[in-house]
1. Out of 1, 2, which structure matches -19500 when helix-only ellipticity at 222 nm (-39500 (n - 2.57) for each DSSP H run of 4 or more, over all residues; to 500) is calculated?
2. To test your reading of the models, identify which of 1, 2 gives 0.05 for FRET efficiency 1/(1 + (r/R0)^6) of positions 90 and 266 (r between Cβ atoms, R0 = 35 Å, to 0.05) when calculated.
3. Quick check on the output: 0.00 is FRET efficiency 1/(1 + (r/R0)^6) of positions 186 and 322 (r between Cβ atoms, R0 = 30 Å, to 0.05), derived from one of 1, 2. Which one produced it?
4. Here percent of Cα pairs over 16 Å apart, for residues 234-273 alone has been calculated and equals 38, so which of 1, 2 was it run on?
5. Quick one: mean projected area of the Cα convex hull in nm², for residues 42-145 alone came out at 8.3 when computed from one of 1, 2, so which one is it?
6. Given structures 1, 2, which gives the highest value for Kirkwood radius over Cα pairs in Å?
Structure 1
Amino acid sequence: MSEKTPLTTTRLQKIALAYWESAALMAAVELDIFTAIARGHDTVPSLAAAVGISARNAERLSTVLVAQTLLERDGERLRNAPDVARFLVKDSERFAGPWILFTKPRWNAYGELGERLRRHEENRLGAYESFTVEDARRYHAATYSIGRGAARLFSRSVDLAGRRKLLDLGGGSGAYSIVATETFPGLKAVVLDLPPVAEVAREYIAANGATDRVATLPGDFTRTPFPNDVDVVVMASNLPQYEPPLIRLVVSKAFAALLPGGEMHLIGETLDDDRQGPLSAALWGLNEAVYGSTGVAHTESEVRGYLEGAGFIDVAIHPFVPGVLTRVSGRKPG
């Protein structure tokens, strides 16, 4: 009988030092390390000169990036890992650098997480209660690239042919509406989001030549009346920002607004029903504590229940981005 493997602190240390890894990745994006390597500065001396740091620091950082498998080393030469080459090289259509840096402004707040968890003051929308146009502009500069990728995935996954009008709840930059109306001829859309966000959405809509297809409706979707001529409702990537009663309210409003036979798609970070993961959904739920909202992480079954409780039929759970996002869909009878 073999002896049990002795317990060590290795796993705990790795978690405690995880922010070092995040910092290395964020620094690499800020310094344009991956872009410089893609442009041929693929040795430490050349890389250091290209990004304006010392050769010693370039060696330090590149050694970590290789250990993280973000870079690959072949003798003295460095190359980007395939996903890095696709998503973290500037001027690429799929550049996601702003998304990698999206949470950096929260760094200090997370350093105070223990203190913030002791607080009891909460409001419905947390930081979004005081959102300004400039806040919205910064926010969606980070989220637009990743949101457009999710929007393309949605339009590949869901057949909206024959649908006439989509209501995009909390639609942010309008990425889902822009892509869906590009993909399905004859489909129109309206993006309902807070007034500062709606102003920024109009900028993205105009930049994509979609003003004839996508409109905006400034408001708070927990309070603002919905249009009653829609046959598709999408609510994407803001699930943990809200507590269960608010999600039930929004889903019920969506059901009432939909034409008979219409469909709803709720896309968000969901926990497995045993509440043991995935970690991504759990962390987004915890994030709401940092900013003092009443939002929490929801399980797949809970989300299914929100739709069924509102009257939707044929409610189904679909993997969307494995380990990150789930799509829950339902249809209004008719």
Structure 2
Amino acid sequence: MPDAVRATPVGGDAVVDLAVYADGRRVPDLASLDEALAAVRESGGFLWLGLAQPTDAQIGEVADALGLPELAVEDAVSAHQRPKLEVYGDLTFMVLRPVGYLEREEMVEVAEVAVFLGADFVVTVRHGPSDVLARVRREMDDPGTELPDFGPSVVLYRVADLVVDQYEQVVGELERDIDEIEGEVFGPDDADHSERIYKLKDEIAAFQRAVAPLTRPIEQLVAAQAPHVREDSTHHFRDVQDHVLRAAESVDLMDRQLSAVLEVNTARVTVVQNRISLRQNEDMRKISAWAAIGLVPTAVAGVFGMNFRHMPGLSWEWGFPVTMGLTAVFCLVLFRAFRRNGWL
């Protein structure tokens, strides 16, 4: 860690917490980064500086004080990074994406955590809502919590472990919603559920972008291919690897499962639409048949309603009964013809 440290406060209001841990315990009463560095040198412990959504200037001060690489600092500030692990000389830089599931909105909420791991310091940068870092900090500050003695890499291990635990929780909640959708699609309801299915597929895609790329960084940690990650910690990271692989497989399975449900839903909607179209055609045939039958008396009434003085049958005493009879016969003939052809 560099010896030259600014005397002015570093990080500004972006600093969530500044602590030094020695022999598994927090060193109290540290007000500034220079005091923390002095305590690290004296105790042989490590520094943990937590930042939340820092500006370029704020994280630039921290980078100057601790010698953080410029490219990694840019990634930590800009956010929207894929999960990854990069090595810059004697420093490890890792990006993880914690997730949460909002049940009411059926939405996967994705945050981002960047971790700088040095020989005797850890710097974490958080973007978005996530309680992962706060939970790790509570564990570190609780004397009753027994954590592995991995030095500063214990922070990276616990952050990765809790992030992957959240993945498995979100998988369980998504599976319940998918089961519910399957029940609706295969149930007696003929409603179209495609909008909800598409929305869930979008959320699963966002979830997949957080889970799938993390498998390679965890594999690097298991292989101890990062500075300051000790070999005796690899079996702990191997447990994290098992969980992230299981979560990645579950996410892929859920996506394929939703695709199959969407196909079934589309087929059912098509059948329902065809049934409605057929029913409408039948109704139109009936309406057309009754209109044709009603056209006969309408035509007769229209002819005899013309006020001509000389019309056949007007002076015949049987003219009206015969006209009505013939009209009824024509109507009956049309009715039987339409009935025989299935129009009525």
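1. Values: 1: -13500; 2: -19500.
Clearly, the read-out refers to 2.
2. 2
3. The read-out was computed on structure 2.
4. Going label by label, the one that fits is 1.
5. Attributed to the structure labelled 2.
6. 2
Bear in mind these aren't lab numbers, they're just calculated from the coordinates by the rules spelled out. Values in this document were obtained by computation on a predicted structure and should not be read as measured data. Cβ atoms are built from the backbone, for glycine too; each structure is taken alone.
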